[in-house]
Structure I
Amino acid sequence: MTRSCRRASTTKVRCTVAWRKKPFRYRGTVTLWNDPDDPESFVYRTSIKRTRIKTAKPKSPQRGSAPAPAAPSCNPNYSGACLPLSGDVDCGEISARDFDSIGSDPFRLDGDGDGIACES
């Protein structure tokens, strides 16, 4: 809740208030002044407005925009051949030869560790 008060006169104070309580936002003023008939009490007036908080909607793709890039389907640990992301692959099962082994070599296709997989 936010509140900001200022003295309007020697006997009057006006506060602006605002707070959120889903699904609404409230804001307005509260004005207090001394009761002329009873100096020990106050008179007040409120003016509060309630508005609905707009919910964020997911953005839909605009017409003519490029589709989101597809997730990679080739294992990033090899370059020059598209190998599956998981499973077991042996050099005898694929036609690609002499391609780069980058990173961890999960299929153990670079037996001598020189960075060339399935050497011919």
Structure II
Amino acid sequence: MTDKRYIANWKDIDTIEDGCGGTIYKILNIENSDLSRIEIVMCLFPPGEVAHLHYHKVMEEIYFIIEGDGEIELDGKWHTVQPEDSVAIPPNMKHRMRNVSTDKTLRFLSVNSPEWRQNDMIIVG
């Protein structure tokens, strides 16, 4: 038997809509595990999806691209990302992800510390 406080599969998690775009699965976080300062979420962006440009006042993020073709905007400059790329996003860096594919989902993990909070996200455009 799997102990749900320590081991989780993203396909067993309810999705959330947090305003960033895509479909978000909070895999392990302060609400469903014994973690207190970090979380990991699965992000799925369908073809053509673009996140809102935003930044976080406190939260740091690391994106790890699993599959698909994407671009990420970091402080006004777009960068191509592909599977196995990692992206470091410090606090106050304006950013957004987009899926540039016409037929593939862009799938990536986001490791956040501290955990995502609505009042920490500032939407720019």
Structure III
Amino acid sequence: MNPYEPNITIAIHPPDEEKNYQIVELSGDMDKQGLAKIKPQLEQLSENFSYQYLVFDLSHLNFINSESIGFLMALYSHLVKMKKIFVITDAKEHVKDVLSVIGILGIIQYYDSIETFKKQIA
């Protein structure tokens, strides 16, 4: 692997139209290079997002930096203006700790798993 190549992948799952949500799965490191790689896809997804819930599955995210957290907050604000709900699920303990310490989990809905989220909206 090229050390200058971002270590991040994004999987945008097909929406569940009946339950009105779409899941985005992030894997790897959401650092400066990683954010630059996935930001255009996330901006395009959120621009005309038509479902009620945009769910970020962080179960495979190893690292998140402050710039990426700022981007997630901007995404959250954009979705709130559109009367949509931004959800984070299943973050690894150290990623969850970072999000908790800076107060993100007091603002953005958090669920320990995708299954818990799905039960909540059923």
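The numbers here are math on the coordinates, done by the rules we state, and not lab data. Just so it is clear, the model here is predicted, and its values are computed rather than measured. Cβ atoms are built from the backbone, for glycine too; each structure is taken alone.
Supply the structure label, taken from I, II, III, corresponding to mean projected area of the Cα convex hull in nm², for residues 37-92 alone with the calculated value 12.4. Derived from the structure labelled I.
When distance in nm of label points 7 Å out along Cα→Cβ at positions 53 and 85 is calculated for each of structures I, II, III, structure I comes out greatest. When relative contact order in percent (Cα under 8 Å, 6 or more apart) is calculated for each of structures I, II, III, structure II gives the greatest result. For distance in nm of label points 7 Å out along Cα→Cβ at positions 5 and 101, which of I, II, III scores largest? Going through I, II, III one by one, distance in nm of label points 7 Å out along Cα→Cβ at positions 5 and 101 peaks for structure I.
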